[in-house]
Structure I
Amino acid sequence: MFYVYILQSDKTKHLYKGLTSDLKERFNRHNSGKVISTKSGKPWKLIYYEAYSNKTLARKTELFYKSSQGRMQLNKKLGLC
């Protein structure tokens, strides 16, 4: 399985969107400071994820959520607007 996930920083409230095949391990790496792009925002909480059996579809979804239209849709889905 492949997971598209959304983290929110408790410190900055910033959202981080990512893709992984091991959600638990990747989440732990974010919170232990081993991911350079999220190190300054820790601690992080997992606020949303979707599971896919196809890596290509998961990657397309991740890229969509990183686009302006995807961010708007995600904000509505998460009730952040």
Structure II
Amino acid sequence: MTVIASFQVFDQAYVMTQGGPGKASYTLVLHIFDEAFTRNSFGTSTASAMILFVIILTFTLIQFTVSRKWVHYEDGGR
């Protein structure tokens, strides 16, 4: 869950450094925002957002697949 949430970090990087010195804290979500609202390149921003969606979807599906092995339910002795 933390890995998925780390792909969505925007506000801390934008407020504190706006990408940081030499883009050290430049995240994918900050790139999406920068392309759309600073450079007015909405097509590139949309493509980047779709890539982010596929990455998060992949991690989510992996997590659901692996988490099935973590949970064990008892059937009440039947």
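When helix-only ellipticity at 222 nm (-39500 (n - 2.57) for each DSSP H run of 4 or more, over all residues; to 500) is computed across structures I, II, the figure -16500 traces back to II. Structures I, II were compared on mean projected area of the Cα convex hull in nm², and the highest value belongs to II.
Looking at mean count of other Cβ atoms within 10 Å over residues 4-11 for structures I, II, the greatest value goes to I.
For the read-out mean count of other Cβ atoms within 10 Å over residues 28-35, a value of 14.6 was computed from one structure; give its label from I, II. Going through each structure in turn, the value belongs to I. Among candidates I, II, the computation of relative contact order in percent (Cα under 8 Å, 6 or more apart) that gave 22 used structure II.
Only the coordinates and a few stated rules stand behind these numbers; no lab work does. Since the structure is predicted, the reported quantities are computational estimates derived from the model, not experimental observations. Cβ atoms are built from the backbone, for glycine too; each structure is taken alone.
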